[in-house]
Structure P
Amino acid sequence: MENFYGRLWSKITGSLPPKSKINSAFFLFSKKERAIFFGLVIVLVVSTLLILQAINLHFMVKRPMYGGSISEGIIGTPRFINPILANSPADQDLVMLIYSGLLRKKPDGSLVPDLASAYEISKDGLSYTFTLKDNIYFHDGQPVTVDDVIFTVNAIKDSVIKSPRKANWDGVAVSKIDEKNVRFTLRQPYAFFLENTTLGIMPAYLWNSSPVELNGANTNPVGSGPYMVSDMSKQASGVIDYYKLSAFDKFSLGKPFIKTISLHFYPNEESLIKGLEDKEVDQISSITPLNAEILKEEGFTVDSAVLPRVFGLFFNQSVNQVFTDKTVVKAIDQAIDKDRIVREVLNGYGVAIDNPIPPSIVEYEEINSNAKTADREEILQKVADSLAKDGWKKNADGILEKTTTEKKKKTTTPLEFSISTTDSPELSKAALFIQEDLAKLGMQVDIKTFDLGSLNQEVIRPRKYDALLFGQVINNESDLFAFWHSSQRKDPGLNIAMYTNAKVDKILEDAFVTVNKESRIKKYIQFEEEIKKDTPAVFLYTPNFIYVVSKSLKGLAMDHITYPSDRFRNIYSWYTEEYNVWKIFAH
């Protein structure tokens, strides 16, 4: 075989001209021919390299690399960075970054084990048993234990502490089985209990020493989440204006890719945007649609996601009897140009709706789709005809009124009412649009605006309003009980439409304890059908969460965001740097 290859090589080389002849031929080239020759050689070399690079890239993929940093601006001042008391956006953002729960919610809405390795649910749906993972630690190196879980839950249930999450845990008993297992026992089945267990677990040994409200760990937090506090700065007044967070190597779901996160705190949206434009931070959130559009035009990357918020016009029939007329309330619903509100008030950062369940809850997306396609003039004409048929006629001032006779006594009722809302730019402008739309029909609408605190204390709590332009936060379907069950009509209940329907009460009660998903969905569909019949409110729109992000950021997922802090759910998967690896080595 060696002789064969030797003879073959001799034959090939023997067929080539000698080196001396090649050199002499080269020197016979003219300058122009030499230039052409060298040009062709360069083209050959470059094209060969490009082909080899293309072949190489074809077999390679990009993968996240550890390292890099991001800086984020947040409105507000951190005060209670703990899962029990965190109520402001600044506190909630930090809690999401620093703490871990037994389970963690993914961007797609599913729940995955975090500190827990597994859990079991009893057949009657009243008992949930969780097993902790091995080798789980807090940021200071101390192990996470069952005792920490029990301390956190009992602290939330403590009426003295007044946790905003207390209602989620009322009626739930927590007990220690052994060093690895903890059990929660419910009084009645609750379909969404597992979401409660995303609650961040606090180290009992740090919080037992002093009352939760006064504990130094409120501003020097220690959790077991993806990031840990590595530095901070305070103003002379003691107000925190900066935190530096570092990736926690022992985070239960794996070491985060981004090495450090810097958080800067601002008093208002104006200073927040200035921080972005001055490059003090490269990411901000919770800004108005108008500012989002301005920043987009300036070249910033703006991302958004539909929030589970339902903004609507809620009628108080006990204050203004005009809302007992179904022809009137249905006319109001049809006359309001919801698409215009989304387009001109929200700058497109929202979705027009017709139902009490927001479109971000996937199972109801088809039901909640806005199917209005008719021309606006055509819609208004049909609405005007229906009002006229029902006895509403315009008076000399162009205001609709209706005359009824009862016990031989005639009563004339004008179609007029007031709308109470906050003085926020979006809601104030939306109220003006509603006023304009209804004026075209002859309805007299007065607008009353209040700051949020006054609206809550002087208007909503005592139920002193004709119609309320306001929003509802619906984390999951179970929240509908608080907004629509008749038992919630009076303060501190959230039934701001003062709605009463025995059938709806029964549906909501049954759905609350129905664990089977398909059966539960059917019940909430029945709920929506009943609401449509009664029209206790006009549902207007669902706004978007707006996030200005760094151009280098990858891995962000914003599906199923309920609160702004939910943008950090998969923070451990975010990355800003990449490396190339051959596909056969990728995993």
Structure Q
Amino acid sequence: MSIKTMLQKRSYLVVLFLILVFLPQLLPSYNFHEENKAYMGIPYNVVDTNNYFSYMQQAREGHFLFTNKFTAEKVPYILFQPVFLPIGWLTALFPAVFVYFAFKFIFLIIFVYLIYKFLKLIVNKNELNVSLFFVLFGSGIGYVYILLNNIGFKKYGSIDYQSSATSSIGLNIAPVNFVISVCLMILIVICYYKFWESKKIMHLVTLSALTLLLGFTHLFDVITLIPAFGIYMLWRLIKKKDDFGAILKYNLIYALIAIIPFIYTYYIFAVDPYFKEWNVQNVLETPKFLHVLFGYFFPLIFALFYFTDKITYRREWKDLEVILFTWMLAGLFLLYAPLNIQRRFIEGLNIPIMILGSLGFTRVLLPKFEKVIKSFAAIKNPKSIAIFSIFILISPTSFYWLYKINSNISPNVEVSDYSVPYYLDKDELEALNWLKENTYSEELVLSAYGIGNYIPRISANRVFLGHWAQTINFEKKKKDVKQFFSANNDSFRKKLIDNYGIDYVYYGVEEKQIGDFKPKDMQKVFENEKITIFKVN
């Protein structure tokens, strides 16, 4: 089935989805037109995305492996990020923001196509529209808590309005590597299923290559799929679809390839001291269980109805249904595993929940809803009313993301550990471009936190203080920067400069709010109305 055929057959759903994921990327650039402000092109996850732009800069410089430029320590170039290599290479020909979003839009289209192909393997023809809507637009009941909060009630948590990873619409604000990772997860599941159906070596080779790519992009997604595949193998063994020897042989071949990113990641984040410290700070705890439950509420309940119906009436299990259920359960379990990246395991979890939720709705609950509707009135098409009613219940939070992404963007965003401005002052941008043209990328710049998150992206310099997780000893360095600019203490400044080998000091808008900085032993190398850059002698 080609993309063109898919668009023709399901155009109204696909077009609506693509509009809703493309539009938020384009609208912010028209929201603010003051002459002294420049929109930096990223409407969400600015702190993390600036890090990805730093990788793109490094790829453009000719690096195949990347480093962490958001800390003063000289971190080795050992980080392999395959997604940002081609994006970075293309920035030599086109503007970085254009290339970044071009990749993102292409993979969002691929995502829709893969969802369609995946559903064709699982659902019946007459269920395809409903299932497609569930996957593309389904979410939890976060909208209920938003409404209650707006009328004065205490805001309760629901992860579907807190994390973009909980819905397909939320992918419109996810970084490009997250979109690609979800596409890879779907492809890997399809290839794994097709290999065990056909035993064609080409499927195993493709599967291994895709897993290798996903492992170097987001290893936690591979970790999510492994238990799902393990239980599927056990199910095939019980059903006598394969003998133990074949299962062991082929999975061993697959494991020998899939283990490569595990070994590499262990070395990077458990052995190397700089990346180990980064990993320790990168704590991403999952919200309370009820918040997760509310984040998938109706689709998750429908999925459980489908599971109960299968068990109660001993209905036949299809292979992909087994994989989907184990994928869903593995994801929910890993969200509370004793790992510091718990919340990352939510990525892609909406795919099995929404598909199984749609099956629970169409095959178990829809006939019952039709009977209930008929009992109230003589309605010609109770099925359509039931479907429309469910769509009203499962989709509002997804559509809320379109509003949220634009309402959050403002030129006056306050700097915090997890957020930096969407816009830079034109004077700030001029200063960063001066650094880009007049300094070496390995030279270290000391600045306040906000602009420190933009320097590696634009000028490619290393910074003393930047990304909250990647700046080693982040809390200490925040205090050091505050003391550096606020205290008239030349001995402290000299000691800090000598200890870390600082090359330049950036003194701008945020830094002036800390203190009055007038160094006597530094050379002023750049100055405009708001920014001064000093070179350390």
Structure R
Amino acid sequence: MIKRSSKSCLFSLCFLLLGGIRIYAQENPNPRPDPQQIYYDAVKARMLGDNKQSEVLLKKVVQLIPNEAAPYYDLSQLAFKANDPNRAAEYITKAIELDGSNKWYHEQYANVLALMNNNVGAADEYAKIARTEKYNENYLEKSALLYQRAGKFQEALNQLALLEKKNKDDDDVLLKEQQVYLKMNDVEAAAAVSRRLIDRNPKESRYYSLLIEIYESNKLPEKAKGVIAEMQQKFPSDPSLQLELASQALKKGDTLGYRKYVRKSIINKDLDAQTQLQLLGPYLGALSSDSSQRHEALELIQQISAQHPENIDVIMAYGRILSFNNQQAQANEQFKKVISINPNNYTAWEQLLYAYTARPDADSLIRWSEKAAKLFPNQAQVHFLNGVGHYNKKDYNTAIQALNRALDLEPDEKLDERSRIHTTLGDIYNTLKDYKHSDSNYDSALKLNPKNETVLNNYAYYLSVRNTRLEDAARMSKESLKIRPGESTFLDTYGWILYQQGKYPEALDYIQQAVSKIQEDTDPTLYEHLGAALFKMGDINGAVAAWKKAKEKGSENVNIDKMISERKLYE
């Protein structure tokens, strides 16, 4: 008879009909195929990953020696692996008929039953094995889990009770019992388990927290408060207690109390950096809608940073929160600190590079992007940002080279990123008055992202300035306004298109809307457009006042002084 081991079916080969088959081969001048060799070949095929060949060979073995259990076991395993539970059950049932004492056969049968969603049958099998095995913890645990899944809660508890006898100090067993009680909606029994855990571990606060959670989840607030009071006496500085107190304060509408306790929890020195950051994130989200509270976020991350001065995740968070507080120079120092600790931290490089995309920072963007390119030569965004730096520096040919390199590296599925690169190329070519390449890149950008409102607006505006394809320009401008209806520059673009079409009243209406929404750093071009529209409508005084405002805002129009002094429009 073939006996199976838990390690490999190779061990069974040495038991395969050691006497009978060999004697038969010696006495018969035309011997049958050797089942031992075929079985060995089947095992070898399976080890090499050829399950189909292994199955063919095993079926031959079964034909030659139909009363041998082991080949049926192997066939069941192959069927199980192929997700064919019916055949797997058929084979393993036959193996058990031939050798009912083999533990591995019964374990396989339990696995097959579980695959067939017969959780009770599988649990029964594991329970049977557990009764016959000395080291049966794994089987007791599996049977308990399967009984629980099947809703056989008392049977699950019986198995866990047996497991607890074998592992008297294992808290995990009690936690599993507690989960069963909770599934049964027996809150008091579940709470009693927590009390046992507390008695067993008097110096651990987590079991108090677990008991509080049980009471709160089951709408027993008074009992929860009682446990909170106990916890405050024994663990006054515990972060989980502080979080619980914060939650209680929030439920009462006590915003100040909430912030007090959650702050204590976040900066608790007993917590590791990752946990502190995990707690900080949602709290910052709650603060983000209130700009006056930005300093609070900064204060918290500063305290965490003091506790973990070399932790890269903390330094990165510190940098981001500094940016959030409009302290970009200090934020950049944090990103540089991360890079000095770990030069291969690409995220820090990217954060730093994006911080330098403003035109006055062109030199810094070029310098740092060139450093990044040496470490990350295949990162498209590094080359893109290098191109932005050269564009801001008005080194257009170098910018085009860098942006084309970025296009080569950016994967085709990164539609937004590729659209952004094409947009920047379109801007550069437009500046160079190479309108063929400019339009081509804008078209590519919109093909990749038809709802990119910035491209729609810019493309439409540049066409209007050239006084060409005005119908296309109007269509794109309208689309951008659908996406961002109150954007002042978008309103101005549509107004200027109407102006170029000679629709001066409508143009003036849109340009006036644009000017009404402007901020302090408004592009002086809006006032130039307003002056032109007013002039066309016969309001010369209004036009001159608008041009004066444009000059005040830094207009680069070479005719601005002449228009003001002569009170005349030069286009």
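Read-outs throughout are calculated quantities, based only on the coordinates presented, and are distinct from any laboratory measurement. No experiment lies behind these values; they were computed from the predicted model shown.
From which structure (P, Q, R) was Cα extents along the principal axes in Å calculated, if the value obtained is 122, 77, 46? Comparing all candidates, it corresponds to R. Of structures P, Q, R, which gives -19000 when helix-only ellipticity at 222 nm (-39500 (n - 2.57) for each DSSP H run of 4 or more, over all residues; to 500) is computed from the coordinates? Of the options listed, only Q reproduces it.
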